[in-house]
Structure P
C-alpha cells in the first residue's frame, strides 16, 4: 500500500491499529455543536433532542465540522443519555442541562430498567449514521459512541448533575451490589446499541467516561473497568475488526487499568503527558488526545504549536490528535481550524525538519 494515497478512513483505522501513517488523523470531541454558527442556525429552529432524534438533522450537524474544519472523522450527533431514556428514564434537555426523571436510587429501580431494541427504540441513531455515510461516502470514517457504564450510572442515579455525583458515590460505598447490578445492566444494553451503530456504518466506536476521575484506582478496577470490559468483550465477539476507543476524563491515574479494558485506543485528557503514556503503554495501544480545549481560545500560533507538540510526543505513530475534552462553546472557528490543519501537517513538518538538520547534530 502506498501510504500517501490513503483515504481518511484508511488513515484513521491504521492509526487505531498502530500502523504507520503519512500524517496524524485529527478530529475533536464535541466538534459538531455550539461553537459553529451553522449549528446554531439549526438549533434556533429545533430543540436539542429533536436534532438527536431526527436523522436528517443529526446527519446535517454531524457533517458540518467535516465540511467547515476538514476533520478526518465524523462523529454522529447524539447524546450519551439516549441509552438511559431507552432503558426507561424520561429525558428532558432544558438549556440548564439534562434531566432524567425517576432516577435510580435502589435495587427496585434497577430491576425496573428495561432492555431495549436499538433497531426500534433508538433507530434514529442508526438512521443518522446511515445518512452520514451516504453523504460522506465510503472514504470517511464515522464514529459511533455511548457512555461508559459508570458515567451513565452517575447520571441515572443523580437525575441531573452540575458536577455533583455524591449520590452515586454514596451508592458505591453503601450499596455496592446495587451499583454493580446497575453497571452490568447498562453494559448489557450498550453492546447491542453499539452493534446497531456498527451495522449502520460506524467504522469506530468510542465510550465516554466523564466521571472516571472521581474514582480511586481500586474503585475503578472493581466497578468501572469490569463493566467496560463487558462491553468491549461483547463487541469483540462479532465486531473484532471495529476499533474501540475509551475516553476517560481524569485518566492519568487509571491509565494502566484502562489498558486492560479491551480498547484499541485510549483517549486521554490534557493532564496526561503523551510521552509518559506512550512509555507506560509501549507500542500496543494507540493514544488519542490531548490538547487543552482552552488553548483553542488563544492565538493561532499557540494553537498550532500545541498541536505540533502533541504529535511530537508520540512521533505520529499510533496517535489520533484530539482535545483532552470537548470543544468549548466560545471557541473561535478559526482556532478550531488552525488546530486541525496544524495536526494534519505536523508529521510532514517534523520529517522535513529532521531531513534539513545537518548529520551528526542533535535535535
Structure Q
C-alpha cells in the first residue's frame, strides 16, 4: 500500500498537514548546530514535536486507514532523521577539514586595544614575576582574619600600639587568647597559615590588600596592597636576604639602585631592618633623598615555635613591601590617592 498521503482515505485536513510537514522537512536549511537542534525539536521532539502530534491523532481516523497512516508517518519520521544525520555529518567533516578545535577559548584583545593595565596591577605582576623567577611560590589568604593570625602568632605583645583601635579595623572586639576578628593589617597572617600547613623548606610571597585605620593623605590610605615574602630552610641567613633584595630592586626599577639597610624593630623578626633606596632628585639638597621601600629581618624563633617549626633546625627571613610605594617611586607619582580615584587622565599615562 502506498505511504503517500494523497493515496490514503484520510480526512483532508490531516492529509494536508502531512504534505506540509514533508515539504518543510525537505526545505529546511540545516546550516549549523543551532539550526540542526531547532529542526530536531520542531519535528522529532518527544513532547511537542510535529510528528509526535501527528502520531497522537492516530485514534481519530477510521480503523481501516490506521495501518496506512502509520506507514506514512513512519516514512515522514525517517526522512526527518535522515536530514538531521546529514547535517551532523556535514558539521563533523567541516570541523575535521579545517582542523579547528571548537573547544578553544576566544582570543583576548591586545592590551593596547582593550585598555591599559592599572599601574598597581603592573607593579604587582612585575613583583610576582621577579620572585617566581627566584623560585618563590605565591600564596593567598583571607582578608578577614583572627587576632591570633594577625597579631598573637607573630609575636605582637598585647600592649603593642598596632592593636589599638586607631590602627586596626576590628569587626569583633579583641577577645582573650587571640580570638578577635578584624580586617588584616598586613599579609603576614598568610605566612602563619603557610607555616602551619606546610613542612619547610619553602619560599613564598604573599600579595594582597590590607587595611589600616589611618588618616588619608598624600602618603597614607585606608587600604593598600602589600607583598610579603617568607623563606624558611636550614641555611637562611641575613646575607641571603640582603642579596635577594638588592637583586629585586635592580630587576624592578630597571637600573643599578643604591640601597641601604637601617636597623629597625618588628615584633616578628630579629634582627630587623628597613630598606631605603637612593632617589636622585636635583631639586633636593645633596642631589636626591633616601626613600623607604620595605621592612625585613630574620624570623623570630618564637614565631617558628608558635607554628610548630623547630627553631633549632630551621631559620627563616621575611620581608614586606607596599606595592603603592614601589609604583609611586617607579613612576614618580606624588600622591597615593591617585591610584584610587579612577581618573582616566591619570590612568591613560600608563
Structure R
C-alpha cells in the first residue's frame, strides 16, 4: 500500500470513528430536555435531521440532484419511500425506548438488533445462496453471538428494574419510564424496522446508479437515496408527534420562556445523528474496498461503547446491583465481538 493510499485509509477510519462518536452521543441531550414533552423534542429533531439537513447538504454538494431525482427509476423511488416510511416507525420506537430505559440499554439493544438483521435480511432477500458460503456462515455466526449479547443485556435491564424500580436516575430525561418488558419490545421493534432501512437502501440502488450515470460522485449518489428515505420516514415520526400534541396539548410548550436552550439541545441532537450518516458516507469511499469491513464495525463499535460509557457516567446503572452491571458489561463485550465477526463476512 503506497503512502497516498495509506493516508486515505487512515482518514476514512478516523471518519468512521467520528461517525460512531456522533451516533453514540446524539441521545445525550434528551437527558436535559425534561421541561418539554417527548413530542416537542422529537418533532424538532426529525424536521432538522430528516428534512432540513439532508436537503441542504444535497443542494450544496450537488445542486443538480433534484433534476436527477425527477428522472430516477420509479420502482426504486417507491421502494425507498415505502421502506423509509416503515423505518420512521422504528425511529419513533427508538426515541420512546431511550426515554423508557435510558441511553445505554436502549442504544445497545437497538444497535445490536438492527446490525444483526441488517446483515442477515439483505442476504436472505437478495442472495440466499450466499448463506452456504463463507460470508453467510460468518453472518449466521455473528447473529448467533449478537442474540447471546442481547439476552445478557435484556436480563441486566430486568435485574435493574426489579432492584431499583422504573424511575432510577432519570434526572431531566424527557418522556416517561416504562416497564422493562414494554421497553424491550419497543427496542426490538426499533431494531427490526432499522434493519428495513438497510434493506431499502440495498433495493433502491438504481437511484444511486442514475446519479452516477449523470456524473455525481459515489457520496452524492448515495445521498439521493438517503434523502428520499429520510423524508418518507419523517412523515411517520411527525404524524405520531401530531397525535401526541393533540393528546397532551403540548404544542404550546414551544413558546414557553427559556426555550432557547431546549431548541439548541434538540437541534444538536439532529446535527449529531444526521451528521453521523453523512460522515460515514464520506468515510467509505476513503476506505475503498475495505469500506464495509473496516468502516462499519468501527463506527458501530464506537457508538455502542460510547453510549454505554455515557449511560454509566450519568448514573443509569448506579442503583443497579453488581450482578446486573456484570451482566450488562458482559453483554456489551459479547456484542463487540459479534460486530467483529459480522465484519469478517465483508472482508
Quiz item: For relative contact order in percent (Cα under 8 Å, 6 or more apart), which of P, Q, R scores largest?
Solution: R
Practice problem: State the single structure among P, Q, R that was used to calculate Cα extents along the principal axes in Å, for residues 247-318 alone, giving 51, 33, 24. | Solution: R
Quiz prompt | At a computed 0.00 (FRET efficiency 1/(1 + (r/R0)^6) of positions 23 and 151 (r between Cβ atoms, R0 = 35 Å, to 0.05)), which of P, Q, R | solution = Q
Quiz item: One of P, Q, R was used to compute helix-only ellipticity at 222 nm (-39500 (n - 2.57) for each DSSP H run of 4 or more, over all residues; to 500), and the answer was -12000. Which one was it?
Solution: Q
Self-check item: Computed 19.9, 61 for Rg and Dmax of the Cα atoms in Å - originating structure among P, Q, R
Solution: R
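Where a number appears in this text, it was derived from the coordinates with a stated rule and is not lab data. Note that the structure is predicted; figures quoted are calculated from it, not measured. Cβ atoms are built from the backbone, for glycine too; each structure is taken alone.
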